[in-house]
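Quick heads-up: structures coming right below.
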Structure I
Amino acid sequence: MKILHVNKYYSPWIGGIERIVEDLSNNLQASHKVTTLVCNTAGKPTTIDQVGNVEVERAHTWFTLLRLPISTTFFSLFKKHAANADLFLIHHPFPLGFLAYLLFGKKKPLIIFYHSDVVKQTFTAALLAPLFKSTLKHASQIIVTSNELKQNSSLLTDFQDKTTVIPLWINNETLIKPISIESPLFTNHNPNLPLILAVGRLVSYKGYDVLLQAMRNVSNAQLLIIGEGRETNSLKELIEQHNLNDRVFVIPPVAHLAPFYHSADIFVLPSVTPAEAFGLTQLEAMTCGVPVINTSLPTAVPTVSLDKKTGLTVEPGNADELARALQTLIDNPSLRELYGNAGKERARTHFSKQQSMERINEVINLSDVNDR
C-alpha cells in the first residue's frame, strides 16, 4: 500500500510528535511504500532527502503564524502525491494537512493520528473547528494516545465509534545506557549532588517557571533543563532573580539524550495545561529507570507515570507541592530506586513499540478494507 504520511515537521526538528512520526515512518516502510510530506523551516526551499528508509519531502515555507507554517508549496506537493497514494495518514494538530486532504484527497481513505486538542490558541481553535470537524468526519479511523483524550476532547465526541486508543512508545535503541558517561555532562555539574532533569520546549505550558519557583525551596540537588523556545530568556532571568545560578542550568537541545537520562536521579514534567497530552519524555525517563514527578492534568500525563508507584504526581502550577515532592525523592535514594525500577518495568510492559506498531497496522488494514 502507498501511504502519504503528513505532519507539520520532521527530524531533525526536535519534538515528541516529530520523534513519533519518524519512528512510525520507518516502521511502516517495512510493509508499505511510505512518502512523508512535511513543511520546512521558515525561509528554506523545498528539499527531498532520505531519512533512514523513508523519503521525506519538506515543502518551502514562507513564515510561521501562531506556530503554523504558511506554505503554498505544501498544497501543490500534497496534490502531486495524492494522485498516487492509496491512503493518507495525517497527524493532528496540523490544519494545512487537513485542508489539503479536503481539497485533493477526500476520495481516498484517511487515518488521523490525533495527538492533542488545540488548547492555548482558543480563538484559532474556534476558527478552525469547522475544518477539524469536517476532516474528522471524512476519516476512516482516528488514533488517539489515551482514553483521557478520547473521552475529554469535544471534537471527538461524535466520532467515538471510529476512534482507537493506541499509546505512544519510545525507541529503546536510542536510550541504551552508554558504556561510559562523560563528566561533567554540563558546565558546573556536581556529581556528588542528585541531578534533577527536565527535557522539552521552553514554552509556557511546560511549567518551567513553576519548577524554578519550586527550586527555591529545594536543597542538596541540581536541576538541568534541556530545551529551547520562546521562554528561554525569561527563564534565565528567573534563574538570576531567584539566585539559582549555582544549582539550575539550561542548555540547548542535544541529539543524544541517553547520557543525561542515565545520569539523572529524578525526572520532572511540570506541565500546567492540557496542551501536554502525553509527555513522551517521562516515558523515556522511565525506560532508563528514572523516577518521575509529573502533574495531575486531565490528560494521559498522570496515567503514564503513576503516583506513588513510578514516581509522584502533584497539582499543576503548585510550586510548594512540587518542591515537597522533589525534596522527598532527593532525601530518599531507596524510594528513587523503587520508583525507577517500577517505571522501567511499566514502560516495557505497557508502552511496547511492537504492540503499538501492530495495532497501527491493524487500523491501516481496517481502513483499507472499509473503503474498498
Structure II
Amino acid sequence: MGAGGEYLWYIPNDTRAGHRGDVAVEGHDGLEALTAQATGLEAAGWTGALIGTGWGRPDTFTVATALVARTTTFEPLIAVRPGYWSPAHFAASAATLDGLSGGRVRINIVSGQDDLAAYGDSEGDQDERYARTREFMRLVRRLWTEEDVTHAGRYFHVSRSTVQPRIRVRGDRRHPRLHFGGASAAAERVAATEADVQLFWGEPLADIGARIARLKALSTRLDRDLPPLAFGLRITTLVRDTRAQAWADAEAKVARMMAGTAGDWQDHRTVVAHGQQRLNDLVARGEVLDDNLYTAPARHGGGGAGTTWLVGTAADVARSLRKYADLGISQFILSDTPYRAESERQGRVLLPLMRLR
C-alpha cells in the first residue's frame, strides 16, 4: 500500500550559486531560472516546494509571488519569520496571495537564529523567542478567520483589525496551513498548540515515532483547540538506478564535502539549534541507521536537511519513506543536488512508487 500524502521539493533561494553541491550556473537566482524550476516541478508531479528564507537571501515572499504568477498548480511553502513581519502585515499579504493563486499558499514559520539586527529586530532567550512565535501564529490565524480583531498581547497589538481580502474556505481548508519546525521543549509546546503541520528533519524511525507520540500527548495536555496536528518530513533523498551506485555516489559526495568542494553545506552551523544537534549526535550511533539513513554528512558540514540522507534505489528510498508514513508522516519535502535535475529524476522514478497502492 502506498504512502499517500503530499510531496514537495526544495528551492534554496540564495544569491550564491552551488548550495549543497548544486550546479553553479550564472543567473540561477533570476526569474527565468526560478520559473523553470517551478514549472519543472509541476511537470514532474510535485505539489510544490519549500522556499528557503533568511536575511541576506532574496525575500522569500516576493519570490513565491513571482512563481505563483508563472505557474498553475505549484504550491509555494513560504518560510517566514516573526519579527521580520508584523502579524497584520503578513496576514494581509498572505491572504492576498492566497486569493490570487486560488488557495495555493502554504506557510512555514521559522523561529531559528537570523541576523535580526540587520532588519531592526531583537529578541530574548529561547523561551522568549518561542513565546513570540506562538503569539504571532495565534494572532495571524485569528486575523484570517475572524473580523474586527482586537489583541493586546505581550509582543503584538492590533485594534479592530479586519484583514482584506477575506480568505476563501476551500473544503476543510480554512486558511493556509502553518508549518513549523523545532525540536526543543519550547518549540514542541508551540507546535502542539499552534501549528497545523510539524516538520521533522531526517531522524531514525524510532526517534520520529517517539516525537509524534510526545506531540500528540502534549496537544491533549495543553488543550489544543485546533484540528489534529499533522506531520511532515524534510530530508535529502539520494536515488540511483542501483544500490551500489547510490552508495558509491553518496560516499563520493561526502568525500567532496570533506575536501571543501561540495558547495555551501553549512547553512545551519553558525548557531547549532536543538534539532540540528539531534542530527549531529546520530553519527555516534552509526554511519547507517535503520535500512539506509546515512549519517556521515553530519561529520563533514552537512546542515539541516543535508545532515542525513536516505540512500538507495527508488524502491529502497520509497520503502523507507513508507515506513515514515506508517508512523503518521503525511507530507514529504525531499531534495538532492543538482536540484533541478534531481527533481525531474525523482519525479520520474520515486514519486510513482510513492503513489502506488
Self-check item: Given 39, 23, 14 for Cα extents along the principal axes in Å, for residues 93-140 alone, calculated: source structure among I, II
Solution: II
Quiz item: If relative contact order in percent (Cα under 8 Å, 6 or more apart) comes out at 21 when worked out from the coordinates, which of I, II was used?
Solution: II
Practice problem: Can you spot which of I, II the value 36, 21, 20 was calculated from, given it is semi-axes √(5λ) of the Cα gyration tensor in Å? | Solution: I
Exercise. For FRET efficiency 1/(1 + (r/R0)^6) of positions 69 and 213 (r between Cβ atoms, R0 = 41 Å, to 0.05), the calculated result is 0.50, so let me know which of I, II that is.
Key: II
Quiz item: Which one of I, II has mean count of other Cβ atoms within 10 Å over residues 45-52, as calculated from the coordinates, equal to 11.5?
Solution: I
Quiz item: When you work out distance in nm of label points 7 Å out along Cα→Cβ at positions 309 and 333 for each of the structures I, II, which one comes out largest?
Solution: I
Exercise. Assuming 2.6 is distance in nm of label points 7 Å out along Cα→Cβ at positions 61 and 229 as calculated from a single structure, say which of I, II it is.
Key: II
Exercise. Can you spot which of I, II the value 2.9 was calculated from, given it is distance in nm of label points 7 Å out along Cα→Cβ at positions 101 and 341?
Key: II
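Here, each number is a calculation from the coordinates, and none is a lab measurement. A quick note: this is a predicted structure, and the numbers were derived from the prediction, not measured. Cβ atoms are built from the backbone, for glycine too; each structure is taken alone.
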